[in-house]
Structure I
Amino acid sequence: MSLFITGTDTGSGKTHVTSLLVESLRTLGIDAVGYKPVSCGDRDDGELLASISGNLSIDEVNPVFFRTPVAPYVASLLESKPIDPAILIEGYRKLAANHDFVCVEGVGGWEVPLTANYRISDLARDLDLPVLLVAANKLGALSHTLITTDAIRAKGLHCEGIILNQLVDELDTAMITNKGVLEDLTGLPILDHIIHGQDFFDPEIALSLAKQPAANS
């Protein structure tokens, strides 16, 4: 079993949630690893995931890297290095063959282009994984989340639920009401609300995403 983790936008907190989930599962004795197929600008996300995934190298965790901090397709044009989706798929398959659980972190939002005719959503479809959506809890989250959940369903994929990620300390009215409204509008569970600065992932939620029974069940 593995999971594809996407976000409502760049900066929604995908890497933070992915790393917390990997660490939580490993603490519970599940051989979970992170996978960041494409990075642009730096490899900080991939290096973080590699550091918490046992003995994996940065190239195993992040097979495609561009130095230009733009969308992958644009970076590939600027650096004259086209992306071959088969490399991204093969990288996942190697990890999945050797580990219990792979947390695949997308790039930016759901429809970020990797090539002229292939988006991050196409990669999720080709990997055929359930999706976890990370939504930045702020004004605008309703629209961004609805657009993304509709697009996930249109791709024929199952969304396990939504993680609301709190980017700042103070709550405004939108942040307070987003949880209940999103559950009503999307029909999906808000699995967790990650508080700003939180450095742990609820073990029972982690186990449910990994389709593993809780210790006391």
Structure II
Amino acid sequence: MSRTDDLPPRIYLITPPQLDPEPFAADLARLLDAAPVACLRLRLGTDDEDAWRVAANHLLPVCHEREIALVIDDHFRMVEPLGLDGVHLSQPRASVRKVRKALGEDRIVGAFGGASRHDAMNAAEAGADYVSLGPVRAGALGDGAEADAGLFAWWAEMIETPCVAEGGLTPEIAATLSETTDFVAPCRSVWEAEDPAGVLRAYASALA
């Protein structure tokens, strides 16, 4: 999961926290055919590992048929048994080195850096394949923090590790970050829209 410098940012989708795996997989297939997507992150609002496992098993073939990486939130011990592409560590101070040692070099290890240069840099220096910065809109994650345009500009100039813009993202904000981020994660409203494919195409157009 990387970006060539002369290409625009790519779309990084995050699942809704509640989903019914079988119908969602069918809906996802149609959505992924509507616009190019680089990665899907499985993020569920439950601690039930069976629910994570069932969802991953339904979504993996949909993603891999389209050569899209599937990463899972935090449950890195599930990555290898389920054949997933990697893990996203959702806590800024999660141990990237520990997870990298467990998964090896061939799996994706992404990390959330939030709006903190310090946390994001630490994740990059620890060997994260990408770091997500956000929220891009103050209050989108509930704590008032904001990863503003200046943070992305600084990251693009100083850090080689790819970054993902997430948290309250809209097509308009995505367009303003198109020169300074590698991936954009549409906000969850994409799943709530009457026409999710149309919303995804709006993001793709904003990045072109």
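Laboratory data are not the source of any read-out in this text; all were calculated from the coordinates shown. All figures in this text were calculated on a predicted structure; none of them were measured in a lab. Cβ atoms are built from the backbone, for glycine too; each structure is taken alone.
To which of I, II does the computed value 1.6 (distance in nm of label points 7 Å out along Cα→Cβ at positions 138 and 162) belong?
Computed on structure I.
Using relative contact order in percent (Cα under 8 Å, 6 or more apart), single out the structure from I, II with the greatest value.
Going through I, II one by one, relative contact order in percent (Cα under 8 Å, 6 or more apart) peaks for structure I.
Please compute distance in nm of label points 7 Å out along Cα→Cβ at positions 74 and 154 for structures I, II and give me the label with the greatest value.
Between I, II, the highest calculated value is found for II.
Given structures I, II, which gives the highest value for mean count of other Cβ atoms within 10 Å over residues 82-89?
II
Can you say which of I, II returns 18, 50, 26, 6, 0 when P(r) over Cα pairs in 10 Å bins from 0, in percent, for residues 26-113 alone is computed?
I
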